[in-house]
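Read-outs throughout are calculated quantities, based only on the coordinates presented, and are distinct from any laboratory measurement. Since we're looking at a predicted model, the values are computed, not measured. Cβ atoms are built from the backbone, for glycine too; each structure is taken alone.
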Structure 1
Amino acid sequence: MEDRVHAAISDGSRLGIMGGTFDPIHYGHLVAAETARTEFRLDNVLFIPTGIPPHKVSRHIADAELRYTMVELAIKDNANFKVSRIEIKRQGPSYTSVTLRELHHIFPEQELFFITGADALKDILTWRDADEIIRTTNIIGATRPGYDASGFLEELYVRFPFAQSKIFQMEIPALAISSTDIHFRLENNKSIRYLLPEEVRSFIMNNNIYRDK
């Protein structure tokens with residue numbers, strides 16, 4: 001399966017990487033990926049569900065294979081979107097630097113664009129091998145309307161001056177949707193319809209994925 005995914009995107013020159021827990025995937029993720037694809041002329045966007053997220057070890061998350069299936073359901077109608085088990089198959093915590101290093105090896109001719117939310121980007125200085133990530137990969141930070149990223153970006157540019165040519169921002173109205181809010185709604189018997197693709201919503205309800213929460 002991974003070989004087929006890699007072969008399907010090997011012809012492009014600009015590859016988007018959409019990493020995240022996707023617990024569950026929702027329209028905020030999808031709109032961010034599609035906006036990045038069009039604005040940055042990406043040939044494909046590869047979704048990579050986290051195996052064991054190092055920053056969320058204290059929070060219960062759905063099984064990795066369930067999250068992978070939800071991503072599959074969400075992106076199946078977009079030929080430019082693919083999903084990979086690269087982190088799910090790896091032992092131990094899923095570090096972005098390790099994943100990007102592996103992807104640079106798999107796709108040596110492709111320019112990589114790592115797509116992440118501004119909240120996560122704000123913590124980039126705490127990421128493992130942050131220097132290497134910024135030097136080798138373009139970073140696209142998706143922000144909500146009115147979000148002010150100037151503070152942490154100034155700090156970042158002081159520490160890594162070369163980051164000014166590697167980090168980009170794009171505004172995504174749909175980022176008001178969050179997985180945390182979806183969990184809250186499910187816990188309180190509120191509707192999650194229209195916050196995420198219907199097939200994903202049905203999969204969650206039919207499999208009681210967040211029932212224990």
Structure 2
Amino acid sequence: MSCKIRTIFGGTFDPIHFGHLYTAKILATKLRLERIFLLPNCNPPHRLLPEANAIQRINMIRYAIEREPLFKIDSRELQYETPSWTVSTLENIRTEFGNNQSIAFIIGYDSLLNLNKWYRWQDILSLCHLLVCKRRYYKLSNEKKERFFWINKYVIQDIKNLYLKPSGYIWLADTPFFNISSSEIRILFKQNKPCNNLLPQVVIDYILKYGLYKK
């Protein structure tokens with residue numbers, strides 16, 4: 001394999017939880033990744049603004065990964081005043097690391113099926129590979145399979161290709177589905193219900209200390 005893959009995992013991480021962390025770890029094992037960069041969004045264009053502010057979300061991520069050498073934080077999107085368009089961030093990363101660097105972006109299967117709704121979605125595979133993880137409720141009907149047939153020409157089975165080309169492939173990861181979501185966790189905190197098995201204790205302690213997700 002000719003080079004390492006710079007792998008990015010974007011999201012609001014509001015808050016970060018075991019679904020994020022476990023999925024990324026399994027993906028790293030399957031692809032022999034040395035590092036995954038967690039990329040918190042500032043102004044996600046396709047969803048509501050995060051409840052926790054940028055500093056709080058960065059702190060929760062920092063606490064969650066402090067003993068996890070696999071992970072690093074990439075905070076570049078938090079410096080943007082404009083919406084966090086994925087394609088713009090990938091262009092920024094591509095400029096920084098050059099045209100020969102293999103770059104991969106982690107998304108869920110639901111995001112893949114809605115890729116055509118993303119801003120300048122046609123340019124994304126020219127900038128990175130897509131590593132696609134399982135999400136619940138996303139089984140393709142025959143009608144949807146026909147609609148998304150274009151995906152097939154980019155899908156690969158041999159992971160070596162992710163290392164040999166800088167971009168352009170889709171790899172469907174056989175990762176388990178973790179039934180955890182940040183929105184459900186926020187509801188549990190609002191209801192003063194326990195969620196110890198859903199996210200690291202250090203993140204729970206931080207949320208409780210600063211009274212996040214109470215309103």
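Here are the numbers for this structure:
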| quantity | calculated |
| --- | --- |
| Highest-scoring label, criterion being distance in nm of label points 7 Å out along Cα→Cβ at positions 66 and 170, among 1, 2 | 2 |
| Entry that produces -9500 once helix-only ellipticity at 222 nm (-39500 (n - 2.57) for each DSSP H run of 4 or more, over all residues; to 500) is calculated, selected from 1, 2 | 2 |
| Of the structures 1, 2, the one that 3.7 was derived from, the read-out being distance in nm of label points 7 Å out along Cα→Cβ at positions 98 and 114 | 2 |
| Parent structure of the calculated result 14.6, given that mean count of other Cβ atoms within 10 Å over residues 122-129 is the read-out and 1, 2 the choices | 1 |
